[in-house]
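Scrolling down, you'll hit the structures one after another.
Values quoted throughout were computed directly from the atomic coordinates according to the rules given, and no laboratory measurement underlies them. Since the structure is predicted, the reported quantities are computational estimates derived from the model, not experimental observations. Cβ atoms are built from the backbone, for glycine too; each structure is taken alone.
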Structure 1
Amino acid sequence: MRRDIFQAIADPTRRAILTLIALQALTPNAIAENFNTTRQAISKHLKVLIECELVKTKPQGREIYYILEIDKMKEIDQWLEQFRQIWETRFNQLDNLLSTIKKQNQ
């Protein structure tokens, strides 16, 4: 079963993992140290993130590092952009209304 990126980011632990590896590539053990859960649970979260192509692995010697896949994060940003534009328009309308009311009260 192919998961989509929104299933992956729906979980707060996975969002926290993405935040961690956005700063630097980390091993599973280094990631797990930041959570009060088992290494196996973190591995399951990493598996979902890999399936959704939000994270990729980079072997280095005997270690495997997990790296954020920036292009997939852009897909999320593009989807959110439509809402950003809606809210920006609404805030501008509210700002105009408040300015009008302020002028009327002066």
Structure 2
Amino acid sequence: MELRRDVFQAIADPTRRMIITLVALQAMTPGAIAAKFNSSRQTISKHIQILTECELLGQEQSGREIYYYLNASKMKEIAEFVEPFRKLWDDRFNKLESVMKNYTNKN
């Protein structure tokens, strides 16, 4: 049985979220990504590996360099999953705000 990494566990890490943000703007080599952090290149490589295993990053070889880029279709899949929950919580916060305004106006 093949075990796959949990994409939500992967994006829970702030370093991995920053890597996603960096490559969303342009494809980057592992060295260029690592240069943006105060961590060892080996640590950043592990984060890149996890993001690649979750299919959040794709990779493309250009000469001897490998460039990592954001897999937009996977991000869209995550956004579509989260969207109903966002709407639910927006509605709840709007109701709470309304209750709080009514309470404040009465007191």
Original post:
Here semi-axes √(5λ) of the Cα gyration tensor in Å has been calculated and equals 41, 15, 12, so which of 1, 2 was it run on?
Top reply: 1
Original post:
From 1, 2, which structure was distance in nm of label points 7 Å out along Cα→Cβ at positions 24 and 64 = 2.2 calculated on?
Top reply: 1
